[in-house]
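Pasting the structures in now, so scroll down.
Please treat every number below as a calculation from the coordinates, not as lab data. Source: prediction; values computed, not measured. Cβ atoms are built from the backbone, for glycine too; each structure is taken alone.
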Structure P
Amino acid sequence: MAGSAIGQALAVYLPVLKNFTTIGLNNTTFNLHFLQVSFGLTMSLGPVTGLGILLGFLAYRKL
């Protein structure tokens, strides 16, 4: 979440940080007349978010 916020804040100055990709499952609903179940998961990834994930992984490996 912090990577996305930083990326959007800095995108004004560095337009390359504006490139976001959304991956995941859109909301899906199952209606069984007596029960309605909805689920979905989406994630927005940008350059700064990817960098944060990579740095977090490297820091975890150092422990």
Structure Q
Amino acid sequence: MADFGNLGDKAKDFADSEKGEDLTDQGLDRADDAADTVSGGKFDEQTDAARDAGDRRFGQ
């Protein structure tokens, strides 16, 4: 059976690494682009603000 006790710590450590930063940025960019596509850009300012908030939360 796998040890999931420190999985959250490992995920945070990865997200704080340079590679993790790049991957979280890519994911946030994709989510922002998808939201803009679905809404036809109607909520561009809000999706950009959400993307920036996510980057502050998950970024280095």
Structure R
Amino acid sequence: MSDVRTCPTCGAKAKYKEKNGKVSFSAIQDEEALKKIGQMKKAMEKFKNKAEALEKELQKLKS
């Protein structure tokens, strides 16, 4: 998921990326996009937690 931070150059909300020690910011066009990114992060976190719980249950059943 995208890491959203404040751009140090312009002060706007931007997607933060770090690759091979190089930091880059990519502008987010509007506040609606920022809200959608937040919603997607929450949904992915819920899915991840459910998947981990199912993996643990599967391990119990296998043993």
Looking at mean projected area of the Cα convex hull in nm², point out which structure of P, Q, R has the largest value.
-> P
For -18500 (helix-only ellipticity at 222 nm (-39500 (n - 2.57) for each DSSP H run of 4 or more, over all residues; to 500), calculated) the corresponding structure among P, Q, R = R
Distance in nm of label points 7 Å out along Cα→Cβ at positions 10 and 34 - structure with the largest value, from P, Q, R | P
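Determine which structure produced the value 19 for relative contact order in percent (Cα under 8 Å, 6 or more apart), calculated from the coordinates; the candidates are P, Q, R.
Among P, Q, R, the structure yielding 19 for relative contact order in percent (Cα under 8 Å, 6 or more apart) is R.
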